[in-house]
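Here, each number is a calculation from the coordinates, and none is a lab measurement. A quick note: this is a predicted structure, and the numbers were derived from the prediction, not measured. Cβ atoms are built from the backbone, for glycine too; each structure is taken alone.
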Structure P
Amino acid sequence: MKEEISGAEYPVVFEDLHKIYEMGNEKVRALDGVTAQFKKGSFWAIMGASGSGKSTMLNILGCLDRPTSGSYFLDGHDVSSLDDDSLSDIRLKYIGFIFQSFNLIPQLTVAENIALPLYYQGVDEGHSEEVAARFASVVGLENRLKHRPTELSGGQQQRVAIARALATDPVILLADEPTGNLDSTTSVEIMEMLVNMNKMGKTVIMVTHETSIAEYAQHRLLMKDGRIDSME
């Protein structure tokens, strides 16, 4: 079965995923038998109440955590039981992250923040600078390459985060409440940018609690009590 998974058509596949946290004598089933496939080039919004399991799902999607049991295929490779070093390599190679809090390094310029994942991949400085400049232009910040995060608006900082996420040409883009710290006008700009990235072929999986933001996605996955309540 594992050799039959098509990473090209379905870059993200969950098979009977369970995640159990032990809190004293109590076992908390954060994920309780989740099976799902996310097609290449799709745009998903994961929703659910607090404690529904959506954050746990995002952590496993991003290889920030591993399931207690079950399989997670990323681009056709089972990453369910990899060690921390291997998961770190997978994150760098396959996943682009966009966070609510931007997670930029204040001491670095826009160009340096965008190029940071390339540095960890061992890409030479000259090529990294070219890539950073190209993606800064994609997000409309070609005139801000030498600025630092504190010199940018919240929307501009999120644009830097999007450019950084794209710099390594990841298999999937993961967005965790990407407009949570932005005003409504800027939120629309950021979501339209993610829609454009999706139209260019990127698979986007986003966690949000806002219905208006979820409407930008093609599909919705609703979590409830650690299980998938609906997928559409």
Structure Q
Amino acid sequence: MTKERQLDVLAVGAHPDDVEIGMGGTIAKYQKEGKKILIVHLTEAELSSNGTVDNRQKEAQKACETLGLPDPIQFKFADRKLLEHRQEAIDALVKIIRKYRPKLVFAPYHQDRHPDHGHCGELVKEAFFSAGIKKYMQDESNEYYRPDNLYFYQINGMSKPDFLVDISLSFEMKYKALACFKSQFSSREGQILTPLNNGYIDNLKARDQLLGGEAGVRFAEGFFSEKPILIHDLLGDEQ
């Protein structure tokens, strides 16, 4: 018997805060509409210049609570060494995809100054495909399944996205969630100056506003697709 979907959206990041940066507004928007969403972190970001692993975990849980989500799934693959654990990470993600059977999967876009973000996207792409192969990790308790689509969100930079999601009504909630990561985005005495605590949030808000302006709305987040996006009705309501 085919299992039912347990999730609408599975969003994967290399580090706690990646998903909130790239698509926190989209998550808040669809959570408010009653969609089921889960965040997965591949590493604990133990090499971050500021904060501790324990504190970052508490911040991530608080961010999910702010967005109305369950606690994130936290793996412990080594920060900056994701590709050294390539197969193990892919298989772990395959199990997550098959267990929760999401409609959509999201991962970081490959054009990013931080290599871990691109590596994470690469691993998720592999897992997305392998999860749908019947004989891959064949097990009655691990039934094959492939989600409808894989999309990529933008963390750093300003690439031209393939499509936008209007987050005008969920913009504030996105930044409330990001404010939970005080160890990363706030500049306090004793902290190391990094790109994250030196105007990053202001720049991110500006990007959301700029993308929104391109589509005639206040704020938007941009996404990338490796396959063409099918529009069923050009004269219908815009999504």
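For which of P, Q does distance in nm of label points 7 Å out along Cα→Cβ at positions 55 and 95, calculated from the coordinates, equal 1.6? Don't skip to the end; give the middle numbers.
Values: P: 1.6; Q: 3.2.
Clearly, the read-out refers to P.
37 is what came out when percent of Cα pairs over 19 Å apart, for residues 79-158 alone was calculated for one structure; which of P, Q is it?
Derived from the structure labelled Q.
semi-axes √(5λ) of the Cα gyration tensor in Å was computed and gave 27, 24, 16; which structure, P, Q, did it come from?
Going label by label, the one that fits is Q.
Once FRET efficiency 1/(1 + (r/R0)^6) of positions 31 and 127 (r between Cβ atoms, R0 = 35 Å, to 0.05) is calculated for all of P, Q, which comes out largest?
Q
For relative contact order in percent (Cα under 8 Å, 6 or more apart), the calculated result is 28, so let me know which of P, Q that is.
On the way: P: 28; Q: 24.
It traces back to P.
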